[in-house]
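Trainee: For reference, the structures are reproduced in the following blocks.
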Structure 1
Amino acid sequence: MPPTTPDKSAITPSTPVRDIPGVGDHRARALSRLAIDNVADLLRYLPMRYEQQSAEAGVGELVVDSIGSVRGEVMATRPVMTGRGQKFRFEATMRDHAGQQLRMVWFNARHLVDKLHPGMMIRIQGKVSRYETNMQMINPRLEYLDGLDAVREKEERIRPVYSATEEVNSEAIERIVADVLPMVIDELVDPLPEGLREAHVMPTLSDAWRMAHCPADMDEPGVARRRLAYNELLLLQLGITLKRYFNSHRLAAPALQWSDAIGEHIFARFPFELTDDQRQVIGEITGDLQHTRPMNRLLQGDVGAGKTVVALYALLLAVANRKQGALMVPTELLAEQHFISIQGMLEESNVRMALLTAGQSTAGSSQRRELLEQIAAGEIDLVIGTQALLAETITFHDLAVVVVDEQHRFGVLQRARFRTRARNDTGGLALVNPLQRDPSPHYLVMTATPIPRTLSLTIFGDLDVSTIRHLPPGRSPIRTRVVGPPNADEVYRCMADRIAGGEQAYVVVPTIDAHGHESAVQLKNVRAHAKLLAQKYCTDFVVEAIHGRLASRTREAIMNRFRDGKTHVLVATTVIEVGVDVPNATMMVVEHAERFGLAQLHQLRGRIGRRAGGPTSVCVFIADPTTEQATERMAAIAQTNNGFDIAEHDLAIRGIGEFFGTRQHGAPPLRVARIPDDLELLQLAKQDAKHIVDEDPDLTRDDHQLLRKVLIQYHGDALGLIDVG
């Protein structure tokens, strides 16, 4: 029995678009490709712009040099080729109801050959001009008419224009929205307390949606967008403010004892003098660790700024208090490098360390079980690892400090998961008053991708921020060049000359091998490129390749040979992006650089320039950008070595939705609000959220009940919120 189509009274915000009368499966699939799966998605799909649509007139009423709109029947069409077939235009003639004719011309519109034919009824709108004795329009907007549209004249109005595809055009989306909006407008309950809405002179939510999709004048879309953007930002700021409140009032961390003697004992372990920035940040962190309020701090600094030693100070303070510390990093190679370097600094100390990664030993093996038992028994003081530290089987004896390196790779929810591992309970943020405070470790996250100020109020808004702005002495400047593929030969011959002078180099390529990649034929890969370099440019030198699929022992051996100078060129994927420190490596070449993100390119470049004195380090990005965004990335990376400037460029180019891969990593999407354009609105939402949480931290007041429900519904998962009451 075929499925029945629901009547219009059954349409709600959660109704799938395929169940909207007149949509059907084909158009529903096309809408889904625009991330429109239900009625709520449809309403949130706002027009990208608005056009003033003129009232329809006859051809005889059109005025030269003005915008006109006219309907009629297509009388004739013809494609025209000029310039030896290199230029194309499509000409057509239309006759209106009074029999007067209008000439129309479209340039480079080959698709009209198959779509526009004599006998069709159409409506066009465009600028009117004169051609000989006839009226004409050049490249007018074309609308095909059928049914009632063929006889119903359009009056002057504001027309919404939606981002569309060939499968579903703007007019189709407009019609669907216009049909659906009256069916659900009364169900769009406004979660914003009336007093707050009136104080900000904002329309109701239902009025805002109507103004956005069916504006009465050109002022209404701006009014609607302000209200809808504020809604998004208020919900986001509420979630962030509630998390801060939860951390402060409902979690308890161990208060770590500190003294000058303990501090000096830790400092003595570092083989170099710390900068003023590092010492200041250590002071901020130490102040946090001495309280039961869990530290929840973001440490940001440019590549090579010395963040790891600051984090190690916090971890060692935990160990000095006979508690445990954990350092989690995004890759096995980085975990191995940190383990080796920290082990060197702690040589001959009583600190018991362990390395824990997924590839280190087989899950369930006797070696892994023994290590987990030692961690649970408190026989390990400091654990360094990857996301394997979040495994269900790991329990810490007394975890006091957690450090996560490159926080944006792990995402929002995994911070809460780490606390869960420490507490061994279900965790989460509950919007109710618990009877007692839950135990939690202190939490420090680090990033070498500095956070633009506006983003620090959003994705990382629940964190206090510490910044290392100046690099330690000994970091040499890096000269950056962006060249095209034809210059590759010159680049590698230059690299060979530098190696002959005693230097070492990295070469980064996007793939491991020639299998499993759509563009593998065109893309350089680790294995083939290492072979090419060894045979063509580096015949007298040692070239090795490293990537994430190698066993940890193999990777460690390769890195040791490169660090010791036995290997001259290391060909790698982005596995070397963070944490690898070889001062004698003074040159880097990145192939297909246009395929990498801006922050990633900056991270890669940070692997060189770590040698005081000597030759200037050089980073060469070989790129062939084919998109505007890729071209902008290449221009930005060539302009500056400053990570804070890079971060601002990156945000401007990609926007907040992609800056930290928020779609993949759990941060709530902003579909109306635009960061950083809406900074003033963001500050207003932050202020309002703080006021609401200060007065009603559980959102249990009558005028906050709906706000609580909507917050949990839309952003509960993304912000780590749960509703247990």
Structure 2
Amino acid sequence: MTRRDLAAVTALIGLWLLFFWRLFTPIAADQASLKQGDFSGQFVAFAAYQYERFADGDIPLWNPYNNGGLPFIADTQAAVFYPLRLITLAFARISGGFSYHTLELEMTAHVLAYTLMLYAFVRTILRREAAAELGGLVAAVVGGYGGFLSGYPPLQLALLEAGIWLPLAALGLHSASDGERFRPGWLALTGLAVGLSWLAGHPQTSYLLTIFLIAYWAYRVYARRWSWIAFVAGAAAFGLIGAGLAAIQLLPGIEYLALTTRAGFGYDAKSNGFPIQDVAQFIFPGIVSLFSPLYVGFMALVLAIIAVARRKAWFWGGVALVALVWSFGANAALYPLLYNLLPGLRYFRGQERGAYLVANSLAVLAGMGAAYVATRDPMREYAFALRTRNALNRVFGATFAFAALIFALWIGNSTGYNPIIGRIAFGTVMVSAVYLLLPTLMVREQRRIVFWIIPLVIAVELFTINLNAASNYDARPPDQQLSMTPPPLIAQVRADTDTPFRVDGARGVLANYGSLYGIADIHGISPLWLSGAYALIEGDMPDPISWELFAVRYVFTDWAELPLPSQIVGTGTDAYGAINLHRLDDPRPFALILNRALVAENDDHAYALLRDPNFDARGTLILNAPIAVTLTDSDSIPAEVFDFTPESFTVRGASSAAAILSVALPHHPGWRAELDGHALDIVRAYGGLSAIVVPAGAWAIRFSFDPLSVRIGGIVSIITSIALIGFGGFAWLRSIRSKRGSRGLTAVSTPSSSG
């Protein structure tokens, strides 16, 4: 590492500490914390559940505490086996326990890691140039603190953690093709980065990353004039390594996705993207929407354009342009084409996340542009500097005219224009600063000034907009954001040890806090729902039917009276106001033996039967397929549940004849049932729950969640990890031996001073 590298890395660490200083300061009055929302309700809640299960020595495969129950390992945003999450949980374990701040620190660590990896990548591709360190520093500042990474990704933690691995993956591809000969060993680095991205839990971001890497590898192979075989072999190598590492989550996730509500989404549900007017936020952040993911700062934007114009960085410019148009979704013509051509794209909605590739490409281009400005020949480049000044003059004139118009409108309607007038003024100031500064730097021999003035201007611009942004941070300590201790009403429910049962926590529990507090809620905000459970809970099913089928015993609500007999056993408040805690007088048992059944043609038919006000859900089961058993047409009988844990429980009961055991358990192929060591078929009931044919007499049936997809994925991931570690160890030893051999040859060939 050179002195300039050391200075650049030190600067990046210093900027990181400054950007997040309110998350790090020990002074309570100065502390800030990430806003509640998806960060708290989704990621903190799920990470807390992870922590508790791992701390108890268990692997969290199933989560009974949200959505009526879901396969936790397969819910991608849970990131159960993401290595950096496991490190976070281990750190929490040795430092006193999991907290809100634990996950905030994980977020900040990923931002620092990203800036250092982006520095290393751009520094490497510019290493033959005198300003390589400057280019790397500028790219890292733009990428790390621009509008994308500092916007909603810290709150949508899985998105951030899946996205930071692009520089490391690209570094592997660059190094593998940096020379006349193909160096396939570097593809292991790309495969590692791809695997980490997919394990981090945001498949859409990892999908964009993978598409980008395939395109970058094609570009590198084409630039070297290598054969198509090198492209196919290289893409297959890093793809298989990445898929192998992530298999333990990928296979259950793919299985789960086919069973969720997402499987039924069509084009209209997936094609949303940026409105075209969002491009204004390249210069004026925050005037169109709360977040400005396209904002990289005007200085960086100009440097990126310079890189395309003077360095012919067509690949990175092309990626930025294609990704920008893609991010418009159905508002532009590109997405419909990609929707029908790109395999896998149909699974993802929210096309504005294409800003991920826009931001990364512009960051790399800004680094290249900065390196060009710092090393150009002022005399030979004088004409281009003048053209740059003329272009900036036109942009400045247009910006000033637009700002003057908004200012005039603000005078006449200050209330209406107050939200944007400050951003308009700031954007105009930055355009003016770049207009005055950059052409001067390009025509004068002031390289030392360039090395610090460009990063400084970019940092000031980005930090002014994004540092401590009100969209992301609250001015209060993290321990005041969310209590890790159950609130009084939830604690009251937890005191009921006659388990299992569920609650309706649409009020009182909220979000995914059922996972945080260990209370089985039929609601939740996880974006992936088993389609049957969603229809029965969140669809148009009457509440009494949802409560009946999912064995709900308690209902948190602001109602004074429920449509079923109940008693108010507690009162309190939640984020929305006063609530009552109702206990149902006659809740359905978790397991029930039934002797009457109807057969529905499909799930929709089952839901129609359930919506019939005359249907007896307590006494009659709805099956999705006929069974070869004659039922006695008698009343239902409760069964006892023992040894209940998230992944296993035992049901004991007895009946005078063959009957059907109905269990308030979402139907999922990963669940197994055994009677005296023999497997039993779990059939689909009520369009989304589970049932089993039981014999006459006494019996005890053991249920366990043991998905084949997890076992196969685990074996593949372990084998891939061992192979990758072995390859890395071999390469390291070989490198050491090579260095020792080189030193030995040098010593032998150097004449002694006495000779």
Structure 3
Amino acid sequence: MNVRSPKFRVRLVIVTFLILPAATLSFAQKPALTLDTFFNSVSYDAVRLSPDGQSVVIGVERADWEQNIFRRDLYLYRDAAQREGKLRQLTQSGRDGDPQWSPDGRWIAFLSERKASVGKSKSARMDEDADSKEKEITQIYLISPEGGEAFPVTLGEEEVHAFTWSADSKSLYYTTRTPWTKAQKDAYKKDWKDVVQYRKAERGDEIFEMGIAKALAARETKGTQPPPEENVDPDITPGARVLARSDFRVAEIAASPNGKRLAFLTTSVSEREEIFAEFEIYGLELEGASLDRAPRRLTNNEAQEARIGWSDDNRHIFFHVGLGSVEGKYKDSQERIYWVDADSGQTARWAAEFDGSVAGYATQSAKGALFPGVLGTQVELYSQAGPDAKLEKLSGWAGTYGHLSIGTRSSRVAFVYSSLQRPDEVYLADSPELLQNARPITAFNTPLTERDLPRGKPYRWKSSDGTPVEGMLIYPPGKFEAKGLPLLLLIHGGPADADGDHFEADWYQWSDLAATNGWLVFQPNYRGSVGYGDKFLSQIVPEIVSRPGKDILAGVDSLVSDGSADPEHLAIAGYSYGGYMTNWLITQTTRFKAAMTGAGAVEHAANWGNDDMTFDDAYFLGGRPWEAKQRYHDEAALFQMDKVKTPTHMVGGSDDIRVAVLEDYLLDHALHALGIPSTLLIFPGEGHSLTKNPWHGKIKVREELKWLEKYAGKPGVTSVGE
């Protein structure tokens, strides 16, 4: 990408203004954002800087409208001698992610769900129907950054859960569910047929080591060797050896820089968050590792650890906590970063004095770590040399930073950056101290910048008890800070999340489309949101919807009072926890002319039982259903449904277990019984997030915009038709 091209476009516009008559000046205006352009945006799910800092592998996700999938492909940026670097597509299967450089920089390993015939015994192959020989099973693939085709290095019917490189680049460590032999599978099928043994039939993981030399040799002989016969386990990659076993699923694995240790992170085999002991970090000594040498548990707390990574001292393991407490009894706080001593098991918190939320980290060789810190409506970068050192704010752009990556042998840093009018792109800076000189190395979202994007700003008010609250206002194009606008209240999920100075274009965050269609979009960071201190977040307990509901309604009152919002054209929308709040607020007021809600609970007892995240539900409500009966009743929208007068549009994923789709059916039934205008859309195959088929998210937002226009009034600014 030519980074000077925006300047050239400005110059051309100026020349046009000087030459063309006044009647033609309107043609120079940017066109309005459309539904199609909005949903053709690209997101980045991985950024990995090579060890020498000269290359970046990037995970790109975009909609494939013909195949009805979201494509996940890898791209590679490489510096070119004495000229601008180049970006090229590295993989093309549409199912590739989680790239990891080998420490020597010669290979990129990644996970892929490509359809492939897995190794099977002769009798197993004969037992299968012709149309079931190919399965989409996550396996590890290798590709050279110099080019060529990617090839698999693991096989079997068990998907790879996690992997990492050895320090010398000679091996890969990976985890799968403990494989069963054919005899074990046959015995289970004989006894249980198609009956599901909930929990009992699940099993933990095994950790394997596989030499790269053997994988490369197997690649050379591909197609010349017969499939494995009866005496070979079809679920074990040839040449792989088992290092350890776990009673739990292994979600992450990391090797120490000196190659002597592994760390791994466990989760529950059911992938439901129910018991703290299932979420812990373990260490394994690699020298002499064998199955009779059990891994050592390093953490023992009531927190949910994630994103493990070794420090360069080969002793400490960094980790992230988004739920629960490392220090004591379960208590939700803002996101935090810790490390644990692999020898003593002692933990220490990084960025402990930071009043916001620490959304991730990237380690710097001999320089500590970098953190993206959420404070108010900004996500900026901070540096810290050690857990007891001073936290330093880096000089960068206002907006939102994420997906940090630092080369192990370089001072360079790669990251994703966006702000309200600058859509996501990947940037590369020569050092953390030179963030303001970072250059974009992708340009996938340029079509969005060629549209007339809405402008926004933070908005502050006081809640009913005098507590200061903040949020964002997104204005219609050409109407920044205008008064008397129709208002759409768009409530974020979480609740431990926040809206701020960033760009997002998807089914969940559609404020730009609503604003383009004439709505002033109000995004409140109510109590329970991150970026405003732990006390502000915790004040949602035990009033899970009523306390933030008062914050939100006070914000609407303030906007009406100061003349920003038209009280005759108010609407409300939210998804997930935003759906909880939408469902609650339409029982508290009839001032909203239209409501759009998705994946939101209307009661808490059944939702506690069906939810795959039960830690926080019980915490927010002051106990489990039998321990806080009255609170479960008082904070449930269901028992106040007779107050609802607002026409309500609902959506849900058919396979959602985060907020069970039954909650959507329950709300629909209640509204139908009351005679309230309502519609319910169910998206087949989708879970809590609409990530399976891009048409589902596009149809969701299209219909929400129609509902707005039908029941809350048509502002009549710009059409966002297809």
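Trainee: From 1, 2, 3, which structure was distance in nm of label points 7 Å out along Cα→Cβ at positions 283 and 675 = 3.0 calculated on?
Mentor: 1
Trainee: Match the computed value -5500 of helix-only ellipticity at 222 nm (-39500 (n - 2.57) for each DSSP H run of 4 or more, over all residues; to 500) to one of the structures 1, 2, 3, and report its label. Intermediate results must be reported in sequence, preceding the final value.
Mentor: On the way: 1: -11000; 2: -17000; 3: -5500.
Attributed to the structure labelled 3.
Trainee: Here semi-axes √(5λ) of the Cα gyration tensor in Å was calculated and came to 42, 32, 27; which of the structures 1, 2, 3 was it taken from? Intermediate values should be presented prior to the final figure.
Mentor: On the way: 1: 55, 37, 22; 2: 54, 32, 24; 3: 42, 32, 27.
Of the structures listed, the value fits 3.
Read-outs throughout are calculated quantities, based only on the coordinates presented, and are distinct from any laboratory measurement. In this text, all values refer to a predicted model and were calculated from it rather than measured experimentally. Cβ atoms are built from the backbone, for glycine too; each structure is taken alone.
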